[in-house]
1. Work out the source of 1.3 here, i.e. which of 1, 2 gives that when distance in nm of label points 7 Å out along Cα→Cβ at positions 18 and 66 is computed.
2. Compare distance in nm of label points 7 Å out along Cα→Cβ at positions 58 and 90 across structures 1, 2 and report the one with the greatest value.
3. For relative contact order in percent (Cα under 8 Å, 6 or more apart), which of 1, 2 scores largest?
4. So if we calculate mean projected area of the Cα convex hull in nm² for every structure here (1, 2), which label has the highest result?
5. If Rg/Rh (Cα atoms, Kirkwood Rh), for residues 34-97 alone comes out at 1.19 when worked out from the coordinates, which of 1, 2 was used?
6. Among the shown structures 1, 2, from which was the value -29000 of helix-only ellipticity at 222 nm (-39500 (n - 2.57) for each DSSP H run of 4 or more, over all residues; to 500) calculated?
Structure 1
Amino acid sequence: MAIDYSVIGERLRLARKEKNLTQERLAEQMDVSIAFLSRVERGSSQINLKRLNQMCEILGVTEGEILNGVSNKSIKYLESEFASLLKGCSSEKQKLIYDVAKVIANKN
């Protein structure tokens, strides 16, 4: 699966705007140029993991939210991943996965 940097950039832009930060202010906090930040948000420049982590900390979001579009605080967290996983399993394996998940979910 190819990484779609334009989607990642859009999620970063939305997170920045939710935090009421300008590109200028965020670039200053990250010690990067405004031009670089603009390219990342447009998806025309790649961002490395160190910078992504730094940006996520400043914006108060997780890397998972930016990369996958899903917050681990969301009710639908991993819903599609579980659905995809189960589709590839036999009915016997699906039952086993369900039984294990049920035990874990009911454990205090």
Structure 2
Amino acid sequence: MNWLLLILAGLFEAAFAYCLGKARLSSGNEMMAWYSGFAITLILSMALLIKVTQTLPIGTAYTVWTGIGAVGAVLIGIFVFKESATFWRLFFLATLIISIIGLKMVTK
């Protein structure tokens, strides 16, 4: 169950990156709404991370959390914000995903 919560925490991390990107492209009340979304997803992400570190090793939990957030942020950048998807960018993204899976496999 803690691994599912950790994945959810990482997804909330990617969500707060999305909110930051949308806030950057907006103004006024819409910008403030995106910043509010950022704050909410940040709090949820951190709360879930705190919860899972009570049973999972901190080094593994934090690394997986940031990895999921980083992968999510890159994919959001590519698909939503039309950032480049070069060979090397995708190659290193794939190595990050493999590393996250590897940490899951070797953690008890």
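No lab work stands behind these numbers, since they all come straight from the coordinates. This is a predicted model, so every value here is computed, not measured. Cβ atoms are built from the backbone, for glycine too; each structure is taken alone.
1. 1
2. Numbers: 1: 5.3; 2: 3.9.
Structure 1 gives the largest value of distance in nm of label points 7 Å out along Cα→Cβ at positions 58 and 90 among 1, 2.
3. Looking at the calculated values, the largest one is 2.
4. Values: 1: 8.8; 2: 6.9.
Across 1, 2, mean projected area of the Cα convex hull in nm² peaks for 1.
5. 1
6. It was calculated from structure 2.
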